[in-house]
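Have a look at these structures, which come just after this line.
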Structure P
Amino acid sequence: MSQIATFYTLSKDQSGLLLAAATPETKQVEKRFLYLFKKQVEEQVDHFWDFVEEHATEQKHYPYSGAGFVQLDLLLEDKGCMLYDLGRCELARTMSEARGASIGVFGHSEAAATLAKLDEVGLSEADVRKYFQEDYPSEDEDLGTEAVLAAFDICKTWMASVGENEIGLLIVS
């Protein structure tokens with residue numbers, strides 16, 4: 001299954017409700033089997049995406065596999081700047097655990113700092129091609145380079161979209 005990278009912004013005031021929605025609810029439900037018997041079973045009810053759809057704004061779509069963001073983060077690590085380190089906080093850690101996904105949370109100041117760091121680090125096509133030539137088979141180089149450069153560019157756009165009283169959610173699942 002392919003990974004998907006998305007970015008949402010929402011009001012900082014919604015953080016507590018977002019965290020509550022991130023953890024699936026366990027309910028006892030009665031299920032019928034063999035038409036005659038009933039059995040109590042636990043069922044997980046997930047409200048996360050409903051909450052996000054209702055309260056958050058999805059930012060510009062990233063058209064590649066979320067693996068491009070994984071590769072970007074690995075490439076940035078060599079430059080001393082990892083996205084998920086910059087977006088790490090208790091909310092991000094707890095939601096990542098609950099969702100089984102990589103989630104970075106960026107308040108306005110964290111997003112601005114991330115944007116500044118990405119501008120400072122810079123990333124050229126030559127840097128990305130060298131990374132793929134060293135670590136991956138050559139047949140992956142062109143598409144991988146394109147996806148990573150697109151991830152770098154859209155990440156800067158996403159970070160710039162986080163308003164004063166908002167948080168940004170970078171989700172790779």
Structure Q
Amino acid sequence: MTHAFRYCPSCATPLALISQMEDGGEKARLRCPACDYTHWNNPTPVLAAVIEYDGKILLARNAAWPGRLFALITGFMEAGETPEQGITREIQEETSLTVHALKLIGVYDFQRMNQIIIAYHAVASGDIRLSPELVEYQLYAPEKVKCWPAGTGYALADWLRSRGHEPSFIEPFKA
């Protein structure tokens with residue numbers, strides 16, 4: 001089990017995997033033996049958007065990704081914003097597009113990254129200008145887009161089904 005936290009943020013004592021009784025029974029978590037701080041390691045909310053642009057779906061490639069994988073626009077919520085405000089901001093920051101309509105698709109589990117994905121369908125317009133975080137985009141007709149067998153790929157598949165298209169999936173990629 002790997003952990004990002006090694007030291008207590010309150011007193012700098014090394015954290016230890018300590019079992020304690022909680023509401024659901026005994027649970028081992030990283031805890032501080034000196035001050036009782038607990039690192040809960042709760043999932044992080046991530047926002048995602050199936051962006052509809054001129055009747056097509058916009059997928060983008062992240063500069064840090066190997067190969068030519070294209071995916072939904074995603075980002076983290078910031079303190080003080082709603083999920084709707086957050087995904088609208090992310091779309092504008094990453095593509096320069098203006099959102100005209102937004103509808104929740106669903107909430108998806110992404111345990112590999114310890115995230116919960118809140119996915120929206122966004123109708124957007126404007127001139128696409130990618131942030132430095134993204135290096136390329138492609139526009140796909142809804143009936144031609146391929147889904148991937150992971151968090152945001154399932155959101156795209158659900159959106160396609162809601163539009164009367166049976167999704168097809170690419171082969172799983174190796175992590």
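Coordinate-derived values only; no laboratory data. Note that the structure is a prediction, hence the values are computed from the model and not measured. Cβ atoms are built from the backbone, for glycine too; each structure is taken alone.
With FRET efficiency 1/(1 + (r/R0)^6) of positions 42 and 74 (r between Cβ atoms, R0 = 41 Å, to 0.05) as the yardstick, tell me which of P, Q scores highest.
Structure Q comes out on top.
Using mean count of other Cβ atoms within 10 Å over residues 18-25 as the calculated read-out, with 9.0 as its value, let me know the right label among P, Q.
Label of the originating structure: Q.
Using relative contact order in percent (Cα under 8 Å, 6 or more apart) as the calculated read-out, with 20 as its value, let me know the right label among P, Q.
Matching structure: Q.
Matching task: -15000 is the computed value of helix-only ellipticity at 222 nm (-39500 (n - 2.57) for each DSSP H run of 4 or more, over all residues; to 500). Pick the structure from P, Q.
This figure was derived from P.
Match the computed value 35, 22, 12 of semi-axes √(5λ) of the Cα gyration tensor in Å to one of the structures P, Q, and report its label.
P
For the read-out Kirkwood radius over Cα pairs in Å, for residues 34-105 alone, a value of 15.5 was computed from one structure; give its label from P, Q.
P
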